[in-house]
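Participant: Presented below are the structures under discussion, each in the form of structure tokens.
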Structure P
Amino acid sequence: MLLTGGSPALFRDAGLRAGDYAEVRLERARTVDLVWRGDGLESSVTSRDEGCCARVVGRSGSAFASSTAVDAGPVLRRAARDAAELGCAAGRLAAHRPYRDDRPGETGETGETGETGEAGELAETVGLAEKIELLGAYHAAALAAHPGVTGALVYYRESVADVELFTSEGTGVSYRRRDLTLQITVYADGGAARTAGSVSAGSGGDFSVVRGLAPDVEAAVATAVDLRAAPVVAPGDYDVVCDGPLAGIWAHETIGHLAEADHHLGDAHLQRSLAPGRRLGPSMLTITDHPGRPGARGFVPVDDEGTAGSAVELLRDGVVTRPRLHDRSTAAAFREEPTGNARALNFRHPPLPRLRTIAIAPGAASEEEMIGGVTRGLLARGVLGGQTDRAGFTFLPAECREIRDGEVRGRVRGVVLSGDVLGAFAAIDAIGRDQWRGDTSASCGKQGQNALPVSSWAPTLRLRGIRVTSG
């Protein structure tokens, strides 16, 4: 156990007031960052980080404190003192179902329990020299692939964190979290604008996902080079066929962030917009946030308040069912149950309601059928970026091809997809029978906690009348 003082005495000696709740979380992490830029390896950094945090919630006030020291006692006493003296708002926490690693089906996924997901080739078992050789070969291959390539960026990161959580209620849980991401971007000279192709991969620590990517690097080179001669997209409204990775980011940035319960506090308009029973989309549309599966970036069988993960069906058959993803504080405010979504980036931050793995249920259409039903539109694959302000969304696909009269034609560049968050659900008129379940390097940011690992499962989607601009 990392936290040797994880006993009732730790909380008895903290100066807590009657009725106060307290928790202590300790973390030790190791991270490897590798970057190739220009002619070769730019940096190789292996770092270690450790510390602990404490949170006190009570009738007299609430406070959070953290430290890079691993002695939990002083940090907990500081949080208790701040809660009593700083005049912070009092807090309440809802009762929850504590995580137990011996409970079958703990994550809400049939046949999967709260295991750490140590499947595949663990990144920490692969030597640094082997990693540099493999990833450096991708960088060199990209630079040598075509005379039009002007540069390539390779960014690899892996992390392993051991976490322990103890609470004044008697909960004690320890867990290991792994994350791995790889982003390769290839650049070409497009004249007035630089063009790019990319490769994005991720996992919950399985290094095998970054092996065998030479064909993907070749495809990224082809995209960057071909885009030099591609026309800039004409602004207007288009029917858009989105592949699984892009559809997953769309769901994350729209219904996913809208459902984070802290956004609902004091926002009557949002509460009405996501009122249970309200129809947002077609009857074929069902979206769920759940704890994911072992080995994925968004696998969260237990959250950072010790709550067992459970699936939350946000939309079923196009209708809002459970509109909020909770930590214990927001659950108390709405008199609902915690959902296992309290997540913190590390010990420096308190947990917030955050997404885990968002999933769009597959439909009945094939991609060919969806494309065949488009007169003027775009086939959009992958994602370079996306964001929402909870009213509107903006996405930059990694690659777009024009669709005319049911046929896929050449690439277009500069595509920016945008629209109204709530209105976009009604724009869906076809859902693919496929369901992509991979991971990319895309992560989630919120209130300074960047970048939190998440996953998405999504089929191909067709959306009608999406606004397209050039950027």
Structure Q
Amino acid sequence: MSTYVRYGHHSWSALLIVLCMALLCCVSESRVNRGKAGGFVQTKGTNFVLNGSPFLFNGFNAYWMMNVATVPRQRIKVTNVLQDAANVGLSVCRTWAFADGGDKALQISPGAYNEHVFQGLDFVVSEARKYGIRLILSFVNNFKDFGGRLQYIDWAKKAGVPISSDDDFYTNPIVKEYYKNHVQRIITRVNTITGIAYRDDTTIMAWELMNEPRCQADYSGRTVNGWIQEMASFVKSLDRHHLLEVGMEGFYGDTMPERKQINPGYQVGTDFITNNLVSEIDFATIHAYPDQWLSGQNEDSQMEFMQRWMWSHYEDSRVILKKPLVIAEFGKSSNDPEYNINKRDSYIDAVYRNIYMMANTGGTVGGGLVWQLMADGMGSFSDGYQIILSKSPSTSSIISEQSHSMRTLSHLLRIRSQNVRLGKDHRQWQNQNLKSLVSNLVEVIK
């Protein structure tokens, strides 16, 4: 039996009511979507997204958190820094998920772990979750601090493995197996405080393969690239939810010889282009330390280098890599002979201005992570770059302003994105209902 729409006042009113109800359903659904919290940070093209909306951030480094949290009475320092960071709008923290050998070791020897230290890392993750701060967790250090890849080489030597140089870390099958075992232990760890497996925890924004990989045996970047390809595939085989990055400083290699002139006069065995083109790598990173890399040059020269360094990598990330970029380390050391707080503030502010301009004009740059925040009474961890927010009102103000700017920009981009989606949905809804209305009118005419 066919059903016909009858031409009359009540029939048209009923149709209008149905149409209004459909519109209200669409609006209600969009409100529910906008209200969602949590979720994994993802990438879409050259941008970070969270629950489908643009995600921009201001963040910080605090490598020491697990080490300090190992001692329960010292955990208040972790809490204080996370609370102070949240108060100035910082929403991403990069920290170490390694301590290989030595004092307070997480990994005592290959495959052997100190549960007490692991629970310190559990505390860091759970506290970050409490204060709404997402984490980037690094798996190993290039340097000897906290063990690093040199500790892996030492373990292999003691086990009778033939080792020719420290750079065998990237090629020796046994050493690579040590590393994979550690990666698996971290990713599959179930937090003793929250009960959530690390690979299922949205508090974690990303994994990092290594802090500042370098390779003296091969300056082209090819050796490191082979290692990145293998390890990135391994990480993704364990965890498809979280983002992954290399941990690079940004040095150029042989892929684009003309870009090597952007380097601060030398190479370190990585290639910013090819290393980040690995398909399993989700976003690129750079570090910016002209005070170290160009220590013999004046402030103006160092600032000019910083500008070239940031904008070159921004363009390459946007055009060649087509992936987001994070300025993952930058700061100003108080150990510099001519240091003063104004110079530090000026440098941080200059980096922030560049980050904002890049994010505002072409996307790609998702945020920056200043090096580094500490709590009061942590002199043994000081490296000259430490910032204690409660004792640095001018720096704290600059950080807070950047957080506000990035949050506001993220909100504006989110509204723009939602308007585009709602506009598209509305047009589709109009077209669908217009077709339905025409079909019904045809039936009336019949």
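Participant: I have -15500 for helix-only ellipticity at 222 nm (-39500 (n - 2.57) for each DSSP H run of 4 or more, over all residues; to 500), calculated from one of the structures P, Q. Which structure is it?
Facilitator: The structure behind it is Q.
Participant: With distance in nm of label points 7 Å out along Cα→Cβ at positions 167 and 191 as the yardstick, tell me which of P, Q scores highest.
Facilitator: Checked P, Q; max of distance in nm of label points 7 Å out along Cα→Cβ at positions 167 and 191 sits with P.
Participant: Supply the structure label, taken from P, Q, corresponding to FRET efficiency 1/(1 + (r/R0)^6) of positions 63 and 215 (r between Cβ atoms, R0 = 30 Å, to 0.05) with the calculated value 0.85.
Facilitator: Going label by label, the one that fits is Q.
Participant: Given that log10 I(q)/I(0) by the Debye sum over Cα atoms at q = 0.11, 0.18, 0.23, 0.24 Å⁻¹, for residues 79-182 alone, derived from a single structure, equals -0.41, -0.85, -1.15, -1.21, which label among P, Q identifies that structure?
Facilitator: Q
Participant: To test your reading of the models, identify which of P, Q gives 70, 55, 42 for Cα extents along the principal axes in Å when calculated.
Facilitator: Answer by label: P.
Every number in this text was worked out from the coordinates using simple rules, so none of it is lab data. None of these values were measured; they are calculated from a predicted model. Cβ atoms are built from the backbone, for glycine too; each structure is taken alone.
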